Structure 1
Amino acid sequence: MSATSGSAPAPPFPQTPQFWVLMAYALGLGVFGACAALLFMGLIGFGDNWYSASDPGWFGGHWWWVGVAAGAGLVVGVLRRLTHLPAKIPSLIEDLEHAHVDVRSVPGIVAVSAASLIGGASLGPEQALGSMGGGAAEWVSRRRGFSDEDKKVNTLAGFAGAYGGLFSSTLIVVMLIVEVARPGGQRMAKTLIATIVSSSVSFGIYFVVAGAFFLDAYSVPAYKFEDWQLAAGVGLGLLSAVVVTVLVAVIKLAVGLFGRLRVPAIVRPLIGGLLFGIVGVILPLTMFTGSDQLKSVLETGGTLGAGLLAALVVAKILTFAVSEASGFVGGPIFPALFIGGTAGVLVHQVFPGMPLGLTFTCMLAAVPGALVSAPFAVVLLAAFMTQVGALQTAPVLIAVVTAFLAIESIKYVFVTRRTNSAGIRPRAKPMTH
């Protein structure tokens with residue numbers, strides 16, 4: 001048989017025209033994502049105009065906030081009907097896992113999310129931004145007739161372009177997408193390169209116009225690293241897992257309760273707005289995404305007291321669950337950061353011997369890391385936001401991995417019990433192979 005017989009081996013993917021087409025689109029998606037993020041973040045900033053005059057303590061809000069939140073709920077209900085947005089839309093995590101965005105739902109998601117965030121819902125902007133970036137990439141991929149693999153790569157590059165400026169770091173964005181989407185084989189290498197290009201371009205544009213969004217956002221007191229802090233990271237991780245378990249349980253409960261309401265779908269967001277509006281009057285720091293509110297917690301935590309801090313954690317879980325269940329649209333990362341960071345300040349209040357920088361940073365990372373199953377991305381995010389030292393990052397990583405493993409073990413036990421209760425038993429396998 002001659003050496004030339006048969007088909008020639010395929011060239012490495014960087015030496016194919018399709019790869020350079022993907023790179024060109026990654027560049028364009030970075031530009032689009034930065035512009036979309038700047039416009040959207042500027043739009044939802046109007047919510048600060050009615051929230052700014054508040055006190056962080058008990059009943060520091062104003063009762064007219066309830067009317068604004070309820071009005072936002074009514075707008076959300078109307079927009080959902082006008083845009084034909086389904087009652088159940090895929091979550092941000094599901095879109096990333098499947099590297100797919102339903103293009104038809106993008107206008108409704110963006111409009112409803114904008115109304116939700118301006119109205120004070122306890123949600124983040126990442127759902128709308130991801131839908132815009134990923135949806136634009138999905139639309140382009142269909143028109144260009146991309147293969148299934150290249151379409152997924154391009155969609156993830158669209159997400160990266162939308163998040164490059166928001167998270168103020170190409171490394172964080174790429175790690176988040178890779179951890180959640182988990183592309184395999186050759187698609188992994190393509191995804192890495194495409195998301196790096198797209199998020200880098202996006203960050204460059206966003207930074208020039210608006211500056212860094214997350215870099216050094218939360219100033220924590222410097223502290224010296226000691227060996228015992230590694231063990232403390234395990235404890236803080238387990239506590240974070242408890243918080244995430246409660247959060248997920250409350251969300252499921254809220255979804256069930258709102259699902260059983262015998263009212264038109266357009267009314268449910270109005271009820272949700274009334275509820276989180278009332279909570280917001282009692283505890284104003286539970287309103288909105290939680291990004292600016294967490295700065296207030298960190299700055300005034302010493303004067304708020306342990307009771308108020310505990311109430312803030314519980315109330316933020318409730319308002320996040322109500323916002324999700326009643327029809328408002330937004331992402332989970334920002335509220336999870338608030339819940340984790342506030343819980344960290346609370347731990348420091350209860351155990352003053354534990355440095356605030358340690359407790360705050362560990363739980364700031366561990367709660368969202370376990371919730372969205374992206375442990376390493378949130379460790380980087382926490383390190384960027386707090387600027388803790390390299391040694392101080394070690395207990396943070398331990399806390400995040402501990403929380404992640406604890407939540408995954410709970411999922412495993414739950415799935416196993418549900419399978420057994422359904423009468424499904426694994427078949428006995430032969431002893432020999």
Structure 2
Amino acid sequence: MEMARAMDGGTQVRAKPAPKAARTWWKVHQWVGLKISLFMTFILFTGTLAVMSAEIDWLLQPSLRVAPSTVEGPVAWARIAENAIEYPGVAKASSIEAPTASAFAAKVTVEDAEGELFFLHAHPTTGEIQGTGPWVGARRVLRNMHRHLNLPVWIGVPIVTSLAFLLLVTLVSSFVVYKKWWRGFAKPLRTRDARTWWGDFHRLAGVWSLWFVALISLTSVWYFVESLGGDAPRQPSVELEGPTGTTLAPADLAAAFEAALAANPDLRVQGALLPTADDPLLQLHGDYEAVLVRPRSNAVWVDSRTAEVLLTTDGRDLGLHQRIGEMADPLHFGYFGGYWTKVPWFLFGLALTGLAVSGAAIYSLRIARERGSAVQLSRAFSGMWQGMGHWRWLSVGLLVVASVFLVFLFTGIP
């Protein structure tokens with residue numbers, strides 16, 4: 001770096017060159033943010049939409065909607081199960097999912113005689129089947145694309161979650177690159193030119209999203225560890241010897257649900273795994289006293305043939321390793337507090353996606369300025385493609401593969 005000189009009272013003062021470490025951190029921050037910007041943006045955006053995927057399905061599928069004024073009392077689990085089993089074209093009903101919110105129907109996972117899966121939408125109070133929904137809806141598409149690119153899980157999950165380490169690099173390097181970052185919480189966006197606006201947006205979104213970047217990165221690191229065999233020990237379960245070979249009568253099913261609900265009256269049931277001719281167990285999963293655990297951690301297991309409660313589990317009894325595994329999903333997708341957490345997670349997800357986009361825009365506009373080109377918002381991404389270098393082909397290849405396998409998901413081709 002060339003030395004700058006200034007005169008102050010006849011004394012020459014040499015400006016100190018920028019520390020080599022700071023320049024290195026800046027190059028690292030820029031390289032990570034640019035080279036994988038396309039793939040990172042895709043993963044972040046699909047994950048953001050996945051937070052609200054149930055609501056997207058609600059908009060697209062009218063039978064998922066109910067008038068909140070018609071919902072009274074608890075979910076009629078047994079009645080919903082009975083109506084689903086008797087619904088025309090249903091060969092097997094396997095599970096019921098509680099309504100996402102007061103305007104939602106309950107969802108029953110069923111399959112036809114050919115083994116094709118689809119959903120039934122049932123009124124929570126009356127149990128009436130309001131209509132059907134496709135197995136491949138917005139939630140499945142978005143979560144498959146975000147989680148493993150529609151690839152086999154053992155391949156796709158490590159690829160996607162490896163981005164967590166790069167996110168952590170950008171997080172750490174940002175503290176070095178942006179001096180006195182804590183002053184940026186209230187800085188306004190300047191509109192002098194496109195380069196200034198994108199730079200201010202990048203810093204503003206970044207400083208407000210620091211905690212969110214850390215949270216998403218750490219939970220994704222955990223998913224990476226799980227994908228390589230570091231998952232937590234299995235929770236207690238029940239196994240019965242041999243299939244029953246018979247279908248339960250409605251009275252037996254109702255008695256099994258009654259026994260399960262009575263076993264833990266304070267359990268806020270989120271889902272039920274239904275008994276079948278091959279497996280007579282009824283399982284209820286839900287929320288209880290433990291915080292930040294998946295519903296499966298609080299469960300009641302019942303032998304539907306006798307209505308005998310065989311096992312109850314409490315999320316508070318989990319070991320440390322299990323607790324870490326259980327809290328990853330609630331923290332990553334933000335559903336643990338209902339809309340009080342889902343909405344902020346969605347908004348910060350958009351901000352995180354904006355960080356990936358704005359970082360690439362800043363690079364492109366800086367290159368345009370150095371070349372003497374007009375710095376305009378319309379040209380914000382003109383240099384991003386070239387700046388990505390050979391890494392762009394890796395990103396494009398992964399997105400093409402995800403799109404091709406999405407076609408397989410819709411068509412049912414294995």
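Taking 3.5 as the value of distance in nm of label points 7 Å out along Cα→Cβ at positions 36 and 340 derived from one of the structures shown (1, 2), identify that structure. Going label by label, the one that fits is 2. Hey, distance in nm of label points 7 Å out along Cα→Cβ at positions 52 and 332 derived from one of 1, 2 reads 2.2; which structure? So the calculation was done on 2. Structures 1, 2 were shown, and Rg and Dmax of the Cα atoms in Å at 22.7, 86 was computed from 1. Once distance in nm of label points 7 Å out along Cα→Cβ at positions 100 and 388 is computed for every structure in 1, 2, the highest value turns out to be that of 1. Supply the structure label, taken from 1, 2, corresponding to helix-only ellipticity at 222 nm (-39500 (n - 2.57) for each DSSP H run of 4 or more, over all residues; to 500) with the calculated value -23500. Working through the options, I get structure 1.
Where a number appears in this text, it was derived from the coordinates with a stated rule and is not lab data. Quick caveat, the model's predicted, so the values are computed rather than measured. Cβ atoms are built from the backbone, for glycine too; each structure is taken alone.
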